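Each value in this text was obtained by applying a stated rule to the coordinates, not by laboratory testing. Predicted, not measured: the structure shown is a model, and the values here were computed from it. Cβ atoms are built from the backbone, for glycine too; each structure is taken alone.
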Structure P
């Protein structure tokens, strides 16, 4: 028998979701069966969608051997910190992801990820103690591609993480801004509204007209900062946040991101060849440089009005300087 008292990092979540985290190796069908036959909350049978409250007592009738088999072995190694902290308080940490680092693991890399680096950093500070937690892990609420640099937001406790996820879903709470350089001279603001659909086989998206019945709505705003020699340094605000949205949306509008082999100009193009040869840039130049918090959901109401910026990478600075002959990258 296992007895669990729900703490602050476990409340306000469904019973089935809590147990799926607690028994990482269990199939969802097993979790449902367990709830029906071998789980009580505060001494009573409970539905799978029961919302757990602080102080609730969960009793699970399960053997020790089954418990060991179903639980994930926790092995957290110290990982070298590659990120810079842009903002941090008791609930939230916002970090600057460097080029080439995955936010989450994939088949090619499971250990050295931004998420694991942040967890290791919080463990070293004593703000996250894995042995004291049954299911909670500090986690990011937004994602960046491996080769996109800039700001990623993490919740340091469950209440903050739930609030941040809700704030991300309701796009008016957090405004997200990027810097990039595109082919073509953009002289006026662009406000793009279309739809996007993804081809999972090739991990590529396609922009389609907004009056189509297919795909998902996307909305992107682009503002020129500097335009010269057939290039434009622009600030992009993501109104929606879909996979590859900025790259695909700008390319469809005639302003592909420099270095972007997937959505950009043909490699035979003279300007594409110049970018590759001069700057050794063979992937998109995209930097998530600013977050504006228009509001906050409890307990993060205090974040309203907060602006967080990420430093421009040295390689991005070099490209700006050479293409536009200026170090001034302040947006209009």
Structure Q
């Protein structure tokens, strides 16, 4: 890849605008264009509307083809669903541009959407570029990190991963996504329509299983409200379970609520040896997602062509000079 790697930002919602300074501060990366469909942002200077807070001389446009001119890699922070993002990915890949995206369903789609995964892989290989879906979760804490921890094991019989968060410190769209402030009836209605859920829990289970050579018989993904003392919802608790030969081998618990006590990240390995890893206080998801995306860029730019996941690429590290 050329140095610096020329970057286009595609999608400038709250996370995309938070991500901008992380890209600007990374050595070996040059941010050259920004694309969004929001009429209120068109023509605005990216630096002024983003968390960077200074003029950059990069005007936000809505023409994807124009924004990809002279670009090596696109960072796509638009939607969570693979079917919805696929047309955008096709346009980018067909231009011979690598992709790093926060699309949760892109993190490990091989088991959940095998046909579309094969199509994306074929598009990328046909144009000699790579594509990766990642973030802090899915992409790191509840899938990549547990698989890395098993490197100290002779055998593994079961894994339990917990991500417990106090959502009070997270951005408003995240609080809305977990149903904070809703009545229980409103919460359940939105769950039934697929509007409240942590997207990517099933993909995380399949990522772990694929890396460990497990074939899951089935998975389940259960979404329930966290109810506060006033009877309204403070957030969500979502439990994923994966079964092999009828035995539960994976349990992933995602709990995010405003005012949640004892936030933490926890990985429990049952095997030889068994051990319990805990990160007290947890990791700020917004900051860490931006960091994972920035750190993934040089890895993806140097990867073989095709659709990748976090467990089949070299591990990320923070390569920023201090």
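In terms of distance in nm of label points 7 Å out along Cα→Cβ at positions 132 and 260, the structure with the greatest value among P, Q is P. Out of P, Q, which one gives -0.47 for log10 I(q)/I(0) by the Debye sum over Cα atoms at q = 0.08 Å⁻¹ as computed from the coordinates? That value comes from structure P. Match the computed value 17.1 of mean count of other Cβ atoms within 10 Å over residues 4-11 to one of the structures P, Q, and report its label. Corresponding structure: P.
Comparing relative contact order in percent (Cα under 8 Å, 6 or more apart) across structures P, Q, the highest figure is found for Q.
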